[in-house]
Structure I
Amino acid sequence: MVLEEILIIRGPIDAPEVVRAFSEAGMPARITQTVALEGLVSAKGKIRDIKALLKEENARIEELAEEFRTEEGIEETGIEEDEEETGAGRLHDNPGLNVVERIAEVIAEFMEMHKPGDVIPADGFKEWILQPVEAAPEEELAEAVPPDAVSSVLCKFLVFTSLEENDLIKIEDEGVVVLGHMDPEDIILTLPGVIVEDIHPDALKEHDIQIEMTVTAVPEHRLEFGPEAVLGADLEGIDELIDGLEIDEDEYMMFRQDVSLKQIVTTRTLEILEERGTLTPAEVAEALGSSAVADTEEGWSIVLNLTPEFVKGLLTDLKKIGLVRKKSGGFRAV
């Protein structure tokens, strides 16, 4: 059915609460649960090898930038003198490298603070995780790694997982036990794959960096809305409720847009049928395309360029819910 809509929510949710919230906003839904597979890509290698790879990538990008400036005859780089001294603002600056270097520093600091055999109480370790860590400025990392990657907590978490994966610490009932030390540069580090996603596979292989994908089973909930729910939806009401539900914002915004557009198309279709009487799907499609939906006060308009096949499906759905009826070879408003 053309007017049906589906919202997919991945991950664990309170299904009854979600359904109840949509129902209160005028959108009763039928919910079904399935399981989807989700792949998380990561890059894995020794810290020294990752740093060497990223430094090499810096040099490559710097060389390309210099070639571009030479070919275009560009003399000014647009970088202030103080930025050149600090390295900030350079085209080739790799924020991923800043993250890796800071992780190595924090690991070294941890080993200096705790000797093999030390037992760190759980509360003390949690406090250490939550202590601020000086990291690369967020704006430097925004284009290369997820925004959370610059947070001190995540930096500490990456340190924690690295120490555990390299058998340097162990979690026991009494707390975290320090099992040993090693050169931070030799520690194998696992990072989000986005940090190396633009680097050629040959370069990754040369530096012994492995790309891994972890596949996990994730609960997937499908909320199915019928035509009445779509046309009767109070979108502003749903907007107010959505913040309290665990729904991905991007998924919801696409769903919201689809519902809104279907409401606009339906409203204009019914107006045309009321104005002109019985029309075939092709005639309705032509009428929709020849008149835009506009708001002169707001200064916007929407052109409805729809196929007769889509319009036929729309009219069929409207007939099923009693808003139009079929007469001869056409449809008319009830």
Structure II
Amino acid sequence: MKYITNIFYLLRFTLMAFQANRENGRYHRKVRKRAEALLRRSRELNDGSIPEKAYLKIQWYMVSTLFMGKLAAHLAGARLGPGGEAAYCRLGALIGLSDILVDDYRLPGAQVEALLHQAGETAIGQVFHLYYQALLQAAGAGRAEALEKGMLQLIRFQHDSLRQFDAGISRAETEAATLGKGGASLQLCAALLPVRHDSLQQAFYELGGFIQAMNDAQDMHKDARDGVITFVRFCSSFQEVQAYLEARRRACFRRFRALPLRRRRKSYFLFCFNAMHVLINYKLNHYTRLCGGELDFAKLAAGNSRDFRINPFSIRFVRACLGRILAFGPHARE
């Protein structure tokens, strides 16, 4: 019975992921529909100082946040109507814009925080303020305080993450910045749910940290090339990287299983993120072979980017990982 249920889960999740990863897929079309007026207005505000890649990044953040919103709403037993989808689109734009303002424009955290209340004179600041006001309108007045608190926390972690270019940063500082950034983003997603309590917020914070850690693991080639310090830099082997991810997965899943929500909904939600974890481990095994079994950052930096790309919809991936994905159960690997 478990395998039959998991096959259904996998088909459902794969269809969602496939649509989200295609630029002409359903999620991109929905984002353009739900945020059509805002996307148009944000381009009208551009005085030439905002590059096209920023608008592309905003749309991808909208898609990934709406994707997360759909999973989170299902977990909470809610249905996202057009208004809820619009709110997640606006939130995604803000998460992407906060990243752009800090990483690309190098604005100090205090200046980014000020844009929540006043648009300022720059085009990118006006676009940020536009989306924030639109988010508050879509989410409703009852969520304004939680959203502002969450945005302030995210901006602080975004700014702290700039230290990841400093070779002298400690492991504790690195983990606090990167896991905090992921955790703050997911707590903002949770703030839009109809179910709101401290244990749910903490579970989403843990999940955000787990997702950020998985992203850092799969981006180790790019980060080694660009000089970005993540938790991977403090590991001595690929096996240690995988052990770190497994520890974060276990801690995260325990929090979600303890939530007073329907077991079947929790099962599907965790199944999706376990499948992501299986994919990351598959990638890490591939990286291990590319580097001759050693976690060598010089080899990682010098490697060809094409060699580090993995198609999660390929026959090779399915053959290697399908069994592990379908074996997931209520207490699998706990």
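Computed from the coordinates by the stated procedures, all read-outs in this text should not be read as laboratory data. Just so it is clear, the model here is predicted, and its values are computed rather than measured. Cβ atoms are built from the backbone, for glycine too; each structure is taken alone.
For the reader, a short list of remarks on this structure follows.
- Label whose coordinates, when relative contact order in percent (Cα under 8 Å, 6 or more apart) is calculated, return 17 (choices I, II): II
- Answer label among I, II for the case where FRET efficiency 1/(1 + (r/R0)^6) of positions 178 and 282 (r between Cβ atoms, R0 = 35 Å, to 0.05), calculated from the coordinates, equals 0.95: II
- Structure with the greatest value (metric distance in nm of label points 7 Å out along Cα→Cβ at positions 266 and 306, set I, II): II
- Mean count of other Cβ atoms within 10 Å over residues 58-65 derived as 13.8 - corresponding label from I, II: I
- Identity of the structure behind -24000 (criterion: helix-only ellipticity at 222 nm (-39500 (n - 2.57) for each DSSP H run of 4 or more, over all residues; to 500), calculated), options I, II: II
- Percent of Cα pairs over 11 Å apart, for residues 130-169 alone derived as 64 - corresponding label from I, II: I
- Label whose coordinates, when mean projected area of the Cα convex hull in nm² is calculated, return 26.2 (choices I, II): I
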